[in-house]
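Every number in this text was worked out from the coordinates using simple rules, so none of it is lab data. Treat the numbers as computed from the prediction; the structure is a model and nothing was measured. Cβ atoms are built from the backbone, for glycine too; each structure is taken alone.
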Structure I
């Protein structure tokens, strides 16, 4: 794995009762400046392991698939997963908790990797995982109690 400067500046996440939302910002400029073979791999673990791979560069062949979703290592038809992706200046991804098989309060972990030539170049966080719990119907009340 590459240990120099990361190609990512920030990863933010949030959720509602239906989905986990991720925002991934590149370090410099936009994803348009990325090499054509450089991609992102998002791995989320709960009762199942969901891997989302995407190529944010707009310079790839428009007929080539930019997004793929694997569930426990098996490819799914992207349009049937409920996953939504947008790649522009930054990348935004919405992953339904139903796809993860998560129940309220279940622990979820995730990490993001940059991939080039099928090799991991960088990982966020560098070690371990980002840990959160699937929300239940009272999560907003608990978080916004004043």
Structure II
């Protein structure tokens, strides 16, 4: 990240006051990038798949481990945990709105459906981190499983 900003790692941290300040700024950027409403209301499944791939696909077990390690470190700090909480709440609202737009017959409460789907996507990352064989779920096959249950 520092080279992309044309700064040394120390310069990058200094710019944000501390490592925590840098992490908080990154978290705030992440939260701001989560849409409040569906961007493609006429194509909610396409948008849901893109959201899931962008946020939950790990190219390898090592990448999943790195992401989960960073997440745990962020959760240990009160200020970054607050930013993460805001992001998780925004994700929940956004995915619930996508679920509503899918208009599937058996989803029930869209917020509960979205929470369950997000939990499954997070669990898929954990399974990917363990390299649990060829059966490691992808965001797409997790969504496909939910679509089977909801229709």
If you rank structures I, II by distance in nm of label points 7 Å out along Cα→Cβ at positions 15 and 95, the highest one is II
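If FRET efficiency 1/(1 + (r/R0)^6) of positions 79 and 103 (r between Cβ atoms, R0 = 30 Å, to 0.05) comes out at 0.75 when worked out from the coordinates, which of I, II was used?
It must be structure I, since only it matches.
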Which one of I, II has distance in nm of label points 7 Å out along Cα→Cβ at positions 47 and 71, as calculated from the coordinates, equal to 1.1?
I
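Out of I, II, which one gives -0.50, -1.19, -1.40 for log10 I(q)/I(0) by the Debye sum over Cα atoms at q = 0.12, 0.19, 0.21 Å⁻¹ as computed from the coordinates?
I
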Identity of the structure behind -23500 (criterion: helix-only ellipticity at 222 nm (-39500 (n - 2.57) for each DSSP H run of 4 or more, over all residues; to 500), calculated), options I, II
II
